[in-house]
Structure I
């Protein structure tokens, strides 16, 4: 039988190693990793199930996920059940059809590959979304990092607030993938994108026959996220009648699927986000006060990009690296003139708008450097007004009745431009001076004037 199987499998392009006993099998498993183990159930000495049990108990060459296929001429229902209980991938009875055996092996290998890819994807997601990969070193972002660090391992609900495009889902993923639930699922649901008459069944699931079209049971998002995190994005758009049931689910840790009468326990952490002012929604009667307080145990407020201007250059560089890699293009930097445009723009669409702008720029670039010509038209339209001294600021100037200290105001503006020029040129003072249209000596004089001439 061993010789026959070896010939059959080699003819079908498999590499094969054969052994004559269970003891020899365990020795072989200890020496190298196999993609599938094909063994008879009845053997002299150690039988097939015992081989599988010992191999997995000792984790020989990490074979926990290696599929075992058991073959026997003495198959019974009991032995089949026992084999599957112990973790067999499949069970084949002799005499067997060669094609059926090959299909069984192929199926086992396919399942193993899927599990390995799934594991690799989970590891990649953990690495991609842990909070250290959120970009930005501004003081306001440091506060966000500190809050994530404090809540990631605490079993409490969080409310993430911020304008559209500030990265609320990224923060939610960072909390999940760096925290104690990182091995569980992360399920993101946009409450504003689900029709009002469907949101309850989508969240809590439904029983077969609960309504027209319910042809089978559906678990719903709460149960799909069991053991992990459920991210309720745009929760401010959730209908009031659904808010009542979400509140009960949070309080009782139980849900009732649509069309069912039995409660189902759920183990899920809730992270919610909105770009609305929920207190105003509560006062207007559009959001439940009790649900607001249940969600608002910990609040993380994300600043708009216009309030973290020092992070724009860092974000832009990270997006350049990502899209150069994704598009397989040799783009490696951003020209000073293009960086100036990025820094002078107000970014009403926040980080998402910046990301889209860099994606377009990388896609359109023909060389290694992003120039103003490949940036979106909305940014290039500002080039003329930005070149007029004070044009952009003039629209925001307001002289209070009590007057103002003009020297202090001008000094602060000058200090900010010096800092911005140094950030855009990554500390290269000659280039920074050129960016501000002054000599290197004049630039150094101004740095010293404001105690900024520290090379560190």
Structure II
């Protein structure tokens, strides 16, 4: 019987032969980038035929059909795949992948982080995979350009940072494309109650101006995508983003604008603000700003102020009030000499509601509050809660219990509902 060392040696010899054969196959077929599912199956089938022609190498290995399939998959992953990421990207339960150097991979499932047993062989292997991923969108990272944000063709979002800016080795953060959520899905998952859903549907149809706020990975973009499904199909939607993230399934009249970073010479940048200004000249029925980050906030608020209704924008903030204060700060970054009081007044007269989302200890995400903007004073913004999420504690299995409660406050957006000739629920009147 062959020793474990001999078996491993034979295994590695076969892998080398298969990799050489795979390079020949790629050269002859022109598949130099990561193949799609159909092409990958063809490649694996070709390699299995090669395996059958290597009896001497396999005499000591005695691989089962399952082990043989695993060997072929490993070779394909090494040569044209994404290494250990392939398995994780194919796992529907994984929502985020964090690679902290070649030997440490964490994944998020159901809001919980766990360490994966998978790892890269070394830094060179990890860099090779990074290059292969970014090739798909014609991007790259180098020592002179060690940062990269990208959106892959399937909607997966990726951030890469490499040395010398990080000491762990190359770091990748991948947020996989979430499934398409409907409003019913969002209610079923507990993100909102049916009553809140009915209210938000009316808000979208009545072209209420909305700010969706929350911390990192709370599901802000998902909620905006859910809300956008309630926009009438005959309306022209223009979305503006730094990196393409929004998914509006089934939309026909949808224009996607994406900012452009400067090239290596520092030229060619097209910032969000330029896109917002251009979008306003494109006759939008709806304007959706993926995330306000700078002076473009001023242009969005002024668009609301001048009659562009039904605007949605996303903001990173930990409370509804903090979201408006951040919006004010961003307006002051526009380069215009605006007094803070003027910014507050414009925000208060333009933004109707702030929808704030929170992420809780069990990993669940819920709309924590929906607040209406009433006024602005020298001291700050005056807000009033319409809906709040009230926690009922955690169950025995660690799941958060809670309900969304309507506070009974009179919603000022009811006037917009009437103007839009919408049927108003009795509990709102």
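For percent of Cα pairs over 27 Å apart, which of I, II scores largest? Walk me through the numbers before you get to the answer.
Details: I: 69; II: 61.
Biggest value here belongs to I.
Name the one structure among I, II that distance in nm of label points 7 Å out along Cα→Cβ at positions 10 and 170 of 5.6 was derived from.
Label of the originating structure: I.
Taking distance in nm of label points 7 Å out along Cα→Cβ at positions 106 and 338 as the criterion, which structure among I, II has the greatest value?
Once distance in nm of label points 7 Å out along Cα→Cβ at positions 106 and 338 is worked out for each structure, I has the highest.
Work out which structure the value -14500 belongs to, where helix-only ellipticity at 222 nm (-39500 (n - 2.57) for each DSSP H run of 4 or more, over all residues; to 500) was derived from one of I, II.
Traced to structure I.
Read-outs: derived from the displayed coordinates by stated rules, not from any lab. Just so it is clear, the structure is predicted and the values come from calculations on it, not from any experiment. Cβ atoms are built from the backbone, for glycine too; each structure is taken alone.
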